[in-house]
Structure 1
Amino acid sequence: MDDLAMVQCPYCYEPIELYVDPETQGSYVEDCAICCRPWRVFVSRDEDGRLEVQVCRDQ
């Protein structure tokens, strides 16, 4: 199953629907689709497999 998460860009504050591959866990860098500035994306899943995504500014 594909996972989608709603996040807010930490730069431009636009809400963005972010696709997260079901096998992804940990962190990675991705650019905002609106302002093109880099995010650090943190992906985790709870015991039931529910997706949790947080984004912050990356340098």
Structure 2
Amino acid sequence: MNKNKTTNYISRDEANQMIENALRRHNRRSTIISSVLGWILIGGYSFGLFQAVQNV
């Protein structure tokens, strides 16, 4: 029983490059999501503030 073993290993540099790309993509997406959520929350807060001021 001879098993053919293929070695499809990646180098340390390739692994580091893949990690850096994944971190860069994650940071970009999280920044966009945080910005959108921040604008929604600021909009809701200002809307509620204007409503409260108008009713006083």
Structure 3
Amino acid sequence: MPLLAIENQAIWLVVYIIVVTILWPMCVILISIPFGQFNFFKNYLQKMWWRMSGQKQKAA
């Protein structure tokens, strides 16, 4: 975040939340692949997305 050189704290907070919201799931998926947990975390992140977006969960 210091690389962006944003001085306004409100804008910095919004950018920080967006970056963390996008980067965290991508990092979890990338790290889960070598450890053989890709399917577990893929399903976990899908459930989290459905809860955050308010969509109905698809039947398994």
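Which of 1, 2, 3 yields 0 for helix-only ellipticity at 222 nm (-39500 (n - 2.57) for each DSSP H run of 4 or more, over all residues; to 500), as computed? So the calculation was done on 1.
Given a value of 4, 20, 33, 23, 13, 6, 1 for P(r) over Cα pairs in 5 Å bins from 0, in percent, point me to the structure among 1, 2, 3 it was derived from.
That value comes from structure 1.
Using the calculated result 5.9 for distance in nm of label points 7 Å out along Cα→Cβ at positions 5 and 45, pick out the matching structure from 1, 2, 3. Label of the source structure: 2.
Bear in mind that the values in this text are calculations on the coordinates, not laboratory data. Computed from a predicted model, the values in this text were never measured in an experiment. Cβ atoms are built from the backbone, for glycine too; each structure is taken alone.
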